[in-house]
1. Quick check for you: by relative contact order in percent (Cα under 8 Å, 6 or more apart), which of I, II, III is greatest?
2. Any idea which of I, II, III comes out highest on distance in nm of label points 7 Å out along Cα→Cβ at positions 53 and 413?
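What follows draws every value from the coordinates through simple rules; no lab data is involved. Values in this document were obtained by computation on a predicted structure and should not be read as measured data. Cβ atoms are built from the backbone, for glycine too; each structure is taken alone.
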Structure I
Amino acid sequence: MNEVPHAMTINGARVFTSNVDLVINPATEKQICAYPLASREQLDDAVRAAQKAFISWRDRPLSERQALVAKLADLIQENQESFIRLLSTEQGKGRAAAEWEIGGSIHWLQEVAKQSLPNEVVVDKGDEQIVTRHTPIGVVGAITPWNFPLLLAVWKVAPALVAGNTVVLKPSPFTPLCTLWFGELAQSVLPPGVLNVISGGNELGQWMTEHADIGKISFTGSTATGRKVMASASTNLKRLTLELGGNDPAIVLPDADPKAIAKDLFWASFANSAQFCAACKRLYVHEDIYDAVAAELVAYAKTVKMGDGLADGVELGPIQNKMQYDKLLNLLQDIKANGQKVLLGGEAPGGKGYFIPVTLVDNPPEDSRVVVEEAFGPVLPLLKYRDIEDVISRANNTCYGLAASVWGKDVSRAEAVASRLEAGTVWVNQIHVFSPGLAFGGHKQSGVGVENSLHGLAEYCNVQTVIRKAAASA
């Protein structure tokens with residue numbers, strides 16, 4: 001299949017290449033189309049274009065930059081249905097999940113376009129003034145993953161542009177299509193070179209992180225890859241925002257109502273087929289209600305339809321790519337080989353499509369792979385505890401610290417537990433509440449820096465202090 005419907009965008013122009021790869025529909029394993037693979041020279045072209053555009057974009061009034069970023073939201077909104085279908089086709093997610101992502105992309109662009117970082121007047125007296133302000137970094141390299149390909153691109157592009165930077169954006173090679181199309185559409189709004197979108201594999205990401213003329217890398221992906229990004233970005237001390245993996249705990253307190261929370265716990269764990277950095281990946285349930293919570297989860301899971309995201313009524317789609325699918329098959333084999341009890345699922349159905357069933361593992365050992373590793377797929381260990389001090393210790397016993405949640409009727413008690421969890425975001429009696437105004441970032445090896453909110457906007461800036469004194473008179 002040689003059809004290449006979506007081009008790269010460099011300096012405002014659509015760019016194709018003779019070197020292409022194929023995008024696969026994960027629900028059918030059929031080829032969707034080809035997409036271009038950027039050469040090192042084309043990366044250099046994109047960076048040069050971004051450098052040239054930076055001078056005028058930086059100096060453009062903030063209000064104008066904000067207005068243009070808001071217009072990017074209009075472009076997605078005008079093509080919303082097509083984006084939803086394309087996203088379901090290349091990523092695999094069901095209709096409702098695709099609507100959430102595309103709608104979220106529109107919302108983020110609209111809201112980040114309203115943000116700004118005021119100057120801080122430190123001293124203002126007599127003939128002396130000291131002001132600390134935020135200045136743009138320059139060319140930002142944005143590298144995005146395959147689980148939320150357009151939304152997480154917007155999380156980077158919107159604040160980078162509002163802050164006055166220009167961008168070279170690389171989508172995942174598994175899900176490049178929505179991002180490439182967004183880059184093409186954006187050229188009707190943005191000046192040439194302000195947003196360049198190039199596609200390719202892991203080698204392109206490495207070229208970007210090493211590139212001497214890129215001043216910042218914003219990366220979302222695995223912790224293992226994040227370590228490599230940090231190492232290669234050290235060549236010119238690039239600024240970094242790394243949103244990495246998580247092995248997020250949820251703690252269900254003994255006063256929780258199993259029936260009332262079962263649906264929320266299910267989606268906390270399995271939204272987007274659990275291909276979600278902030279999904280619950282270890283569910284700790286007090287022994288007094290463990291059996292009841294497990295039974296309610298099994299019952300609810302049986303009502304949820306898995307299949308091709310384009311089919312009616314499908315709520316959970318396939319695993320997005322063969323590489324991740326094989327990792328999950330290996331994890332299921334490990335669960336079976338170690339005699340761990342499975343309450344639901346446990347066996348891949350076979351046939352076409354990268355489908356892994358919702359799998360609930362009954363109280364496996366704390367050092368088992370299903371507990372220690374981030375599955376990044378619909379395989380969830382249910383873990384029993386008796387003592388609150390013990391469960392807090394177990395929840396924190398990980399190199400990750402992205403997010404966590406606590407569930408219980410006594411909100412004060414739940415908040416007390418939440419305050420002791422080592423994670424960047426902790427929800428109480430809810431989960432996956434995100435907003436352009438809420439800071440999101442990981443502790444420990446779940447990342448460096450923050451996305452969203454004014455803290456996230458500041459990540460795309462240098463801090464400059466200007467100390468001024470009136471000139472001496474003769």
Structure II
Amino acid sequence: MQRIAITGVTGYIGGRLAPMLLESGYSLRCLVRTPRKLEGRKWTEDARVEIRKTELADADALTRELSGCSAAYYLVHSMMSAGGEYAQLDLQLAGAFAKAAAAAGVTRIIYLGGLGETGPNLSQHLASRRDVESALASTGVPVTVLRAAMIVGSGSASFEILRYLVQRLPVMITPKWVSTRCQPIAVENVLGYLVGVLSVPECAGGTFDIGGSEILPYSEIMRTMAEELKLPRRWIIPVPVLTPRLSSYWIHLVTPLSSSIARPLAEGLKNEVVCREDRITHLVPQKLMNVREAIRAALSQVESRLVETNWSMAGPMLGDPDWSGGTVFRDERSVSMEVPAWAAFRAVCRLGGEHGWYADWLWKIRGALDRLAGGPGLRRGRRDPDSLRYGDALDFWRVVGVDRDQSLSLRAEMRLPGEALLGFRIQDKGAHECTLRQTALFQPRGLFGLLYWYSVLPFHGLIFRGMLAAIQGDALRIAAAEGTRRADAG
């Protein structure tokens with residue numbers, strides 16, 4: 001049984017690739033910066049899975065962790081965490097990984113890169129991907145490179161951009177890139193190639209273009225998305241004056257992505273992304289989905305609540321803020337409930353996303369202001385409508401602590417003049433009674449932070465008292481529904 005190392009396993013592709021590798025009979029060594037981000041993944045319970053806390057910049061430690069692995073997947077991308085400096089960081093990390101792989105005796109590296117024309121016209125984003133390819137191959141370890149265009153799958157950044165643009169804009173004034181040709185590929189097909197190349201010796205050291213069965217301009221992909229969403233025809237009007245910078249602001253305001261992420265993606269849209277060769281289709285044969293089939297499969301996963309990974313999961317995980325040495329404001333409230341602790345916990349875990357925050361109009365105003373300030377706002381939503389895992393994005397919050405039936409901690413990722421946490425703790429008082437304690441903490445940064453706290457203080461009663469009351473009502477309904485279900489089953 002081959003042991004395979006995998007980096008980026010807490011991200012969108014890596015989190016879906018790992019269970020497929022296990023199904024194919026491999027054992028895994030997951031190299032992660034924050035092991036807790038893998039909590040709640042059923043596949044991590046497999047005895048063939050090792051999870052190792054690893055810093056990719058630490059070459060010596062990385063060499064030790066790669067020892068004994070026959071192949072390694074490099075699925076790391078710093079755009080989510082390093083902002084405008086991502087290209088330099090990606091190059092540095094890829095070089096360190098290549099040296100460690102060679103020293104550890106790894107026989108193959110597999111990398112998922114970006115499809116696009118070659119030469120000086122590449123966007124910075126695609127040029128960075130090419131540089132990473134070269135860095136990974138710099139020490140002589142054979143590198144298998146798969147170059148993909150737009151990846152269409154539930155929770156992917158490309159899918160979410162498309163869905164939000166189409167849902168929110170019946171008439172779109174768009175940049176001229178909407179006429180650029182693209183060869184999207186379904187995430188299922190990407191994963192099929194990533195797994196398949198491991199067992200095909202001819203793929204070692206090769207670079208392959210991967211794409212779906214159809215080539216379309218972006219405008220036609222948007223129209224297909226509208227049809228699959230059962231929406232009226234979308235009118236798309238391309239204009240030549242929208243620069244990548246303006247396009248990124250537009251994407252930021254309409255979709256869940258921040259402008260810092262949207263800009264490199266928007267710049268890349270000028271490049272035609274079409275496969276120039278199809279050798280991979282003969283080496284790793286599989287049925288390739290067309291654009292409509294890929295969109296339909298993604299929407300089906302969303303509707304069935306089977307979204308295992310999401311684009312917003314990538315990036316560093318910050319822990320609790322360092323509260324020492326400064327003023328920390330606290331808003332603490334509690335309510336007694338005549339429900340089991342598990343029902344209260346389940347109600348708390350339904351916050352955000354489509355369920356909302358109960359005092360919805362105030363939260364929506366705050367979300368809109370955050371988007372205008374460059375923050376995530378409320379559009380990131382959540383991976384699953386009912387359950388939460390450590391590291392999940394929850395609108396403009398991030399789950400930084402979750403203890404089943406006992407507590408949930410959220411850290412604010414909205415634009416704030418300070419650090420904020422929102423915590424829920426449940427005290428079990430018997431089979432049918434518990435107390436829910438809700439605590440909001442805020443450490444101001446400078447004078448503006450103090451002004452911010454006192455300006456929102458008058459709204460806390462409405463927001464937090466209303467939230468507690470609504471959670472209590474939801475918990476009562478959850479407990480009653482479970483009681484009815486058990487009675488019917490009996």
Structure III
Amino acid sequence: MIVEDKSLDTHSTNRAHSHAVLEQLDNSTLSGFHLKAMITSGMGFFTDAYDLFIIGVALSILTPLWHLNTFEVSLIGSTSLIAAALGSIIFGRIADFVGRKAIYGFTLIVLAAGAIASALAPNLICLLIFRFILGLGIGGDYPLSATLMSEYANRKDRGKLITMVFSMQGVGLVLAPLIAIVLLSLRLDNDLVWRLMLGIGAIPALCTFYLRRQIAETPRFALSMNGDLEAATRTVGQVIGTPGDTRVQEKKAAKVERKKQEKKKSWLYLLFTPRYLKWLVGTAGTWFLLDIAYYGTTISSPLVLKLLNPHAHLITNTFYTLIIFVVAAVPGYVLAAFTIDRLGRKWIQMVGFGMMALAYLLLAFVPQLTEITVPFLLAYGVSYFFTEFGPNVTTFVYPAEIFPVMVRSTAHGLAAALGKVGAFIGALAFPIVLAQYKLPGAMLIAGVVSLLGLILTVLTLPEPKGRSLEEISEEHTLFTR
């Protein structure tokens with residue numbers, strides 16, 4: 001007598017239904033849910049960019065007030081960045097264990113608490129501690145927002161959606177100098193001005209907390225970790241604006257056992273799988289190199305422009321920075337968002353690194369350009385454009401796409417963490433380099449690390465455009481075992 005294995009039939013049915021759920025998600029069109037998730041996710045990056053710029057202006061005010069030396073200025077500018085590295089690792093790992101939704105939003109509370117406390121800091125030590133707290137929240141937002149958006153996105157627009165999340169940095173880069181110009185123009189007491197600059201960063205984070213808590217768990221995490229086909233189907237229905245595929249919802253079709261599937265893996269899984277190790281080296285290494293140049297030059301922008309125009313008022317130099325952001329950085333973000341799914345991540349990252357290197361090295365080897373305002377701003381603006389239409393966007397997108405779901409947030413956290421280590425090095429070193437070797441020395445360093453980023457991109461990274469997350473990571477059966 002032949003005995004049928006009903007558990008095998010149920011297992012096969014569940015595999016088919018899980019695949020159908022993800023197919024619906026991958027083949028869906030852009031919806032209001034996608035846009036809501038994008039804006040909600042992006043507010044953390046608005047705050048990140050706001051702080052990235054505003055701390056440089058605040059330090060220009062704070063230095064004479066607190067009689068800070070060059071090392072103390074560098075330390076204040078870079079403390080939140082090394083904390084962000086730690087925050088990326090901690091929150092990224094937690095999200096792969098308890099889920100994206102479970103902690104989504106709490107990074108904003110940490111971030112806001114750090115911003116408010118920094119504004120109230122009575123001395124250097126307290127300011128360093130509070131900016132460390134701020135950095136933990138900023139760092140934690142990287143893997144959470146990127147992973148959540150990638151796992152909700154459709155196949156066709158995934159790169160655009162993740163890029164638009166990150167492009168909220170562009171809004172922060174524009175509003176930060178505007179707010180700085182307004183506060184400086186009010187001629188308030190300088191001790192109040194720098195505190196207002198730092199404290200304002202808490203406002204968007206607090207305003208977004210409630211919206212983040214309303215976002216459901218991603219279908220991919222629900223399927224892979226809990227086997228929760230019902231919840232995944234319901235959430236996909238919300239994303240695409242329909243009740244979902246009735247074949248999947250039909251309870252008679254398959255009785256789903258909602259139990260833990262023990263697919264949580266150590267992050268060492270990334271090291272023991274050759275393709276993931278290669279990609280981790282590529283994503284983390286290129287992010288590290290980018291941030292040395294990007295954060296070093298951006299946080300030091302007031303110092304850079306002061307060297308260019310030593311007698312100009314702080315408002316004037318802040319206005320020049322605003323022009324660079326509006327004319328160069330913002331268009332770079334926009335162009336990246338609308339071309340990344342067509343041109344590809346790898347192409348944009350290679351061209352971006354190459355053009356950054358060209359602009360920086362031009363300023364390094366033609367020092368006359370650093371002595372005349374208009375030519376310098378043009379070359380500096382080119383570097384900013386190709387940073388945004390280039391690796392500043394793609395290094396964020398890459399790790400959210402190419403790693404499997406059970407370690408996706410962890411991998412993104414590790415890549416972001418090494419990036420923030422690079423940012424820490426850049427923010428700490430560039431003021432010192434500028435003081436010792438002026439603009440050509442700083443631009444030479446930025447140019448060399450950009451060239452290294454180009455080489456590493458060519459050697460290590462795949463092209464994920466047009467493929468599902470499961471196809472990219474080669475985890476086709478992850479949700480259906």
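1. Going through I, II, III one by one, relative contact order in percent (Cα under 8 Å, 6 or more apart) peaks for structure III.
2. I
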